[in-house]
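In the part that follows, the structures are each spelled out as structure tokens.
Every number in this text was worked out from the coordinates using simple rules, so none of it is lab data. Note that the coordinates shown come from a computational prediction; the quantities given were computed from them, not determined experimentally.
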Structure 1
Amino acid sequence: MRARWIIGPRSDVTWFLLPALSGYLLIYLNAVGFSSFLLWWFFNVTVNGPHFFATISRTYLDADEWRRRPALYALALEKLFPGARIEGGRLYYATYVGDFTSIPVALDAQARGSVHALAQTVREAIAQGFLPAAPRDQRECDRCDYLEVCGPSEWMRTQRKPAEALAPLVRLRGMP
């Protein structure tokens with residue numbers, strides 16, 4: 001079996017293998033007497049911090065993600081606490097810009113259907129091995145933290161991808 005790279009040999013080693021190995025290096029350095037605080041600080045600045053902020057900016061700045069999150073959380077609570085009555089979730093914009101607005105999201109048939117469609121679409125994409133980057137325009141690429149994975153101008157390449165293959169993603173984006 002031939003080795004397959006996610007991005008390429010150099011990028012995969014840099015972004016996937018070295019951070020994982022750095023954790024073991026830090027454990028070893030702590031065992032031989034280096035300061036735990038300095039090792040913790042170094043790890044958070046070089047490995048954990050960038051990953052944390054990439055995740056936050058990708059999920060918390062994505063409007064579609066914000067709309068679906070309360071229903072996902074409510075359904076997760078149903079699974080965690082069987083028998084408990086979970087009626088919904090809410091979006092709470094805890095900022096001045098968001099005007100400290102609270103928006104309730106009922107866990108009704110529509111919300112359940114949306115989450116079910118999301119789960120089914122992701123399940124099928126994984127089974128087919130087709131999880132495409134499909135930004136709608138350049139602005140999505142400008143704020144995305146995965147530019148190195150896709151490369152420049154992914155939004156233009158998306159226009160050449162087969163429409164039928166992207167149809168499930170387009171349907172998801174159009175759902176409430």
Structure 2
Amino acid sequence: MKITHIVLFIMLSFSQVFAGETNKKIEVAEKLVDLFHMDKMYTRLLDQIQSSEIAMMESMYKEEGASDEIIKAYKEGTEQTMKVMKKTFPWDKMKAMLVSAHAEVYSFDEMTALANFYQTPIGQKCIDKQPQLSASIMQSTQAFMMKIMPEIKKELKLNKEKLNKQLEKKEGA
């Protein structure tokens with residue numbers, strides 16, 4: 001009986017130590033997320049996704065000869081989808097996921113070192129320039145995608161024709 005009590009006491013002590021370490025790790029992960037101003041980055045990212053999606057699809061629709069009405073309807077649909085996404089996946093849910101991911105990937109010491117770095121002037125400079133860097137990458141990626149879009153469309157058309165032929169064979173058999 002005494003052995004059981006001792007074992008339970010030891011297990012309870014360890015679980016409290018681990019819980020304390022976990023809480024400290026979560027606190028440092030939250031500090032990192034806050035240091036990066038990820039709430040602002042999240043909002044900008046959603047806005048960039050929306051505008052690049054609209055621009056890319058608008059260009060594609062125009063190229064295919066779609067009417068202004070269709071393009072307008074697509075744009076409105078995309079805007080509505082993004083409103084729903086922002087409503088159903090607000091910042092607090094995203095923050096919880098980011099904190100959890102940081103705590104899972106980095107050790108307490110690593111997160112502490114990162115937080116210490118990002119509090120320095122050069123660390124803050126890296127954070128401040130991140131949106132500019134992301135916008136530049138997004139713009140380059142979008143330009144590249146527009147360049148290769150004709151090839152992608154060609155491949156999609158060939159695949160569609162191939163699948164249609166396969167379906168016709170199955171239906172004819």
If relative contact order in percent (Cα under 8 Å, 6 or more apart) is calculated for 1, 2, the one returning 34 is structure 2
Computing helix-only ellipticity at 222 nm (-39500 (n - 2.57) for each DSSP H run of 4 or more, over all residues; to 500) for each of 1, 2, the value -17000 comes from structure 1
log10 I(q)/I(0) by the Debye sum over Cα atoms at q = 0.11, 0.16, 0.17, 0.20 Å⁻¹, calculated, reads -0.76, -1.08, -1.14, -1.28; among 1, 2 the input was structure 2
